[in-house]
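Multiple structures follow.
Where a number appears in this text, it was derived from the coordinates with a stated rule and is not lab data. Please read these numbers as outputs of a predicted model, since none were measured by experiment. Cβ atoms are built from the backbone, for glycine too; each structure is taken alone.
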Structure I
Amino acid sequence: MNEISINEIGDFPIDWEIKPLSAILENKVTYGIVQPGFHDDNGIPILRVNNIRNGIIDDNEVMRVSTEIASKYNRTKLKGGEILITLVGNLGELAIVPEKHKGWNIARAVGLLNLKDKTDNYWIYTWLSSKQITHYIKTHANTTVQHTLNLSDVESLPIVLPPKLERDALANIVASFNKKITLLRQQNQDLEELAQTLFKRWFVEFEFPFDFAQGKPNKNGEPLALSKAEGYKSSGGKMVESELGEIPEGWRVGYLNTFILNSIGGDYGNEEITGDFTEEATCLRGTDLPDMKTGLPLRAPVRFIKALKLKKCQLNSGDIVIEISGGTENQSTGRVMYINNEILTHFNRPMTCVNFCRILRPRKEYYSYFTYLLLQYLYDKGIFFNLENGTTGIKNLDIKTLLNDFELIIPTNELVEKLDVAIRLNFVKIQENNKEIQTLTQLRDTLLQKVMSGELRVQN
C-alpha cells in the first residue's frame with residue numbers, strides 16, 4: 001500500500017499535489033450569453049445546461065441566437081477542447097468541447113474553463129467528474145433560490161494533480177473507456193433515428209411499401225422499409241379525404257386512446273418509511289428520462305410508496321412514461337421513455353414514476369413501439385406546446401386532451417404490427433448496448449476509485 005495523505009476531499013497518494021483550479025487556468029472562468037433573446041434559425045448555436053449531461057454534449061435541441069447578440073460574447077466563442085461546467089440547476093455537469101462545435105457559444109448558466117496546459121484537459125475533466133468533487137460541489141453550492149455555482153466557487157475547486165506521467169497515463173486509460181462508451185451511445189442514437197426515419201416514412205409521408213414480405217430485409221440486405229422501392233403514395237396508392245387532409249385508403253382520423261388502454265398516475269412517495277408508505281420503489285422523474293434513452297448511468301431516486309398505490313402504478317415492460325409537468329418557454333413537456341426489461345432489472349426493485357409523469361399502457365404489445373415513436377415525433381415537432389396549460393414558469397401537459405381530443409391519423413393495425421416487426425431488432429440492440437455501457441462505466445469508476453485511494457498506481 002502506498003503512503004497516503006488525508007484531507008477534506010479524500011485520501012490520496014502523498015506525492016499528489018492539491019491546487020485550486022484557478023492556479024492551472026489560462027484565464028478566469030467565464031460564463032456565456034446573459035440575454036439570448038428568441039431562437040433564431042439562422043443564428044449561432046449555444047450550449048445550455050440541458051445540453052450537457054454525464055460528459056456528453058447533446059446537440060439535438062440547441063438554441064440559436066442572433067449573430068448580433070453572439071458577437072458581444074466573443075470571450076466565450078468556442079474553439080474546441082475547452083471544458084464546460086454547468087453553474088445552475090443540475091450543478092457540475094461537465095463536457096469537453098469537440099471540434100464540431102467550434103464557433104458555437106454558451107449560455108449564462110454554463111462556465112468555460114481554459115487550462116494553461118491543454119494536455120491536462122482530460123485529467124482535469126476526469127477529476128472534476130469524480131465523486132469527491134461532485135460531493136464537494138453539492139456541499140458548497142449556493143442554494144438561496146436554486147442550486148448555483150458562482151464563478152469564484154468554481155475557481156476555488158480543489159484539483160488533485162498526480163505526477164505528470166501518471167496523470168497522463170490515467171487520463172489515457174479513462175479516455176479509452178469513454179471512447180468506447182461514446183461509440184455505443186452514438187450507435188444507439190443512430191438506431192433510434194433509423195426507427196424514427198422509418199416511422200415518418202410510413203406514417204407521415206405515407207410511403208410504406210405495398211409488399212411487406214413479413215418485414216424481412218430485401219435482397220440487398222437493406223431493411224425493406226428503408227429500401228429505395230417506391231412507397232404507397234408515390235406509386236399511386238389510393239388516397240381519400242379526411243378532416244386532416246388526404247390519408248391512405250383504410251386509415252381514419254381518431255385519438256391516441258385508440259392505442260392506450262390505461263393512463264396511470266405515478267406517485268412521488270416518501271423518502272422514508274412512514275405510516276402506509278412502506279413499499280420501496282425506484283421513482284423515475286422527467287429529468288431521468290434522457291438517461292434511459294442514451295444509456296447514461298441509470299439513476300433515479302428510491303422512495304416509499306403505499307402498497308395499493310404501487311400495485312396500480314408499477315411499471316411493466318412495454319409501458320411508456322411521459323413527462324407531464326415541467327415545460328418552460330423554450331422546452332415543452334412530453335419527454336417520453338419506452339420501458340424495457342433491461343431497465344426494470346437494472347434497478348432490482350419495483351419501479352414507478354413520480355406524479356409529474358404519467359404511465360401510458362398500450363392496448364396491444366405491438367402498439368408499444370408505434371406509440372413511443374408517435375409521441376417522440378409529436379415532441380420533436382413542438383406539438384405539445386399547444387397542449388400545455390398553466391401560468392408562467394412551469395407548465396403542464398393536458399394529458400386528457402392528448403388522449404381523448406387531439407386528432408391524429410390512425411393507420412391500419414396491420415401496418416402498425418409490421419412496424420413492430422421491422423424495428424424490434426433496433427431496440428433489442430439498443431438494450432444490449434446499454435448493458436455494455438453500464439458495465440464499462442462501472443469498470444471505469446472502480447478503476448478511478450482504486451487509483452484515487454492509492455490502492456492502485458498507474459505508470460505511463
Structure II
Amino acid sequence: MDSFDFVVVGGGSAGYAAARTAVSFGLSTAIVDSADELGGLCILRGCMPSKTLIATANRARTIRQADEFAINATFNGVSGSKLRERKRRFIDDFAGYRKAQLTDGRFALFRGHGKFTGKTELSVSMPDGSAKIIAFKTALIATGSRVQILDIPGLAETGFWTSDDALDSDYIPRSIVVLGGGAIALELAHFYEGVGSQVTVIQRSPHVLRGMDEDLAHVVEVASRERGITLHTGTKINSVSRKDGMAVVHYEHTGHGSREATGEILLLATGRVPTTENLGADIIDVIDNANGRIKTTHTQQTPVPHIFAAGDASGPADVVHVAIQQGEIAARNAARMLGKLGGDLEKYSDHAMLFGVFTEPEVAQVGITEAQARRDGKVLRVATYPFNDHGKSMVEGVSHGFVKLLAEPGTGKLVGASVVGPHATELIHEMALAVHLGLTAAQIATAPHYHPTLSEIWAYPAEELMEG
C-alpha cells in the first residue's frame with residue numbers, strides 16, 4: 001500500500017494548484033485522475049476552447065458591422081474546419097503543458113478512478129482492471145463538474161448537442177435552438193449568431209443570467225434581440241421532437257401560451273453539476289444531497305476535517321480562479337494540520353467574488369449585487385453611468401450598457417461593482433482590486449484615469465458617490 005501526506009482526487013485547475021502547493025511545503029503528494037485526457041475542464045472543454053470560438057465570432061461581427069465605420073468589407077462566412085483546427089492547436093499546447101506539469105516527478109500520478117473506502121484510504125481502479133489502495137493523512141476532492149442533462153420528454157430520441165459537442169464541432173448549423181440562459185448558453189448563442197447562424201434562446205427563468213442583477217440581464221436581452229437572436233424568457237419546456245430533419249422544442253411562454261421553436265441543431269446548455277458520484281463520498285458523508293456538491297467550510301474542510309474539497313465539486317461558483325484559490329488554501333491548511341506550516345487555518349473569502357460572461361455586450365461583476373443587498377437587508381448607495389454618454393464608447397460604436405458601483409453609506413467603501421458593455425471582463429478588474437482592498441469611491445474618483453479610455457467611465461459613478 002502506498003501512503004501519502006496529501007492525496008488529490010482530480011487533476012484539473014483546483015487539483016493541480018493544490019498538489020503544486022502541497023509539494024512546496026514538503027508534503028508527499030499524489031494525484032488520482034480518471035479522465036481520458038489530462039488537462040481539466042477549463043483547458044479541454046471550457047474557458048480556452050469557448051474563448052477561441054468567441055474570438056472568431058467577435059471578428060466576424062466586426063466585419064459584418066464594417067459599413068458603420070466607413071469600411072468596405074463583406075462577411076463571407078467562417079470555415080468550421082479551420083476554426084476547429086485553430087482551437088485544437090491551442091488546446092493541445094495548453095493540455096500538453098499541463099500534462100508535463102503533472103508528470104514532472106514532483107508527485108505521484110495515478111491514472112484511474114479514485115473511490116474512498118474509508119476516512120484515510122482510497123481505492124484506485126486502474127486501467128488494467130486492478131485496484132490500487134492508497135493511504136493518506138489528508139486529501140482533497142477536486143473532481144470538477146459535468147454538463148447537466150435535463151429530463152425532457154423526447155430529448156434522447158430527438159438528439160442534441162451539449163457544450164462539449166459544440167466546442168469541438170467543425171459544423172456551423174444554419175439554425176440552432178439553445179436551451180438555457182446562463183453564461184454557457186449565452187456565450188454559445190453569441191458565437192453562433194456571430195458566425196452567421198439563426199439562433200433561438202429559450203430560458204425558463206424570467207430573465208437571463210440568473211444570479212446577476214436584472215438590469216444587467218436586461219441590457220443583454222435587448223442587445224441580443226437587436227442583433228437578431230430570438231430570445232424567450234419565462235418559459236416551461238414540455239417536450240422536444242424531430243420533424244422533417246429539424247429539432248422542435250414545444251414549450252409554454254408566459255403570456256403567449258403554447259409555442260414551438262425549430263432549429264437544425266438543439267443545444268442543451270442548462271448548466272453544469274458537480275461530478276461527485278461514484279466517489280465513495282457517501283462512505284465519509286460529505287455530499288450535500290440537495291445539490292450534489294461536497295459540503296465545505298470556509299477553510300475548504302469537509303465534515304471529515306482532514307479531507308478538503310475545492311473547485312466546481314464544492315462551489316460556490318464554477319470559475320477557474322476560485323478553484324485555484326480554494327485548492328491552494330486547502331493545501332496550505334493540510335500543511336498546517338501536518339505541522340509543516342504555522343498559523344491558524346486559512347479561510348476562503350468570497351467578498352470580492354468575480355464573475356464574467358463573454359457575450360455581446362460582455363457582463364462582469366465583483367462583490368455584492370443589488371439583489372443580494374436587498375435579500376440581506378443591507379442599505380447601500382448605488383450610482384451608475386451609461387456607455388452611450390461616454391466619449392470613447394461613442395466613437396467605438398457602443399450603444400448599450402452601463403457601469404454600476406455599490407458603496408457603504410457614510411464610509412463610501414466599495415463593496416460591489418458591475419459592468420455590462422464593451423470589454424466588461426477587462427474593465428471589471430480595476431473594481432475587483434478596489435473591492436478586494438476595501439477602497440472607497442473617493443479614492444477611485446480622485447485616481448488618475450487617462451482620457452479618452454473606456455476605463456475612465458468608472459470615475460463618473462465614483463464622483464457621484466463621493467459627492468453624495
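Look at mean count of other Cβ atoms within 10 Å over residues 178-185 for each of I, II: the largest one is in II. Starting from the value 22.6: which structure in I, II was mean count of other Cβ atoms within 10 Å over residues 18-25 calculated from? Structure II accounts for this read-out. Please state which of the structures I, II yields 4.5 when distance in nm of label points 7 Å out along Cα→Cβ at positions 106 and 442 is computed from it. It must be structure II, since only it matches.
Starting from the value 72: which structure in I, II was percent of Cα pairs over 13 Å apart, for residues 234-297 alone calculated from?
On the way: I: 79; II: 72.
Going through each structure in turn, the value belongs to II.
Which one of I, II has Cα extents along the principal axes in Å, for residues 50-289 alone, as calculated from the coordinates, equal to 69, 55, 41?
Working: I: 69, 55, 41; II: 64, 44, 39.
Derived from the structure labelled I.
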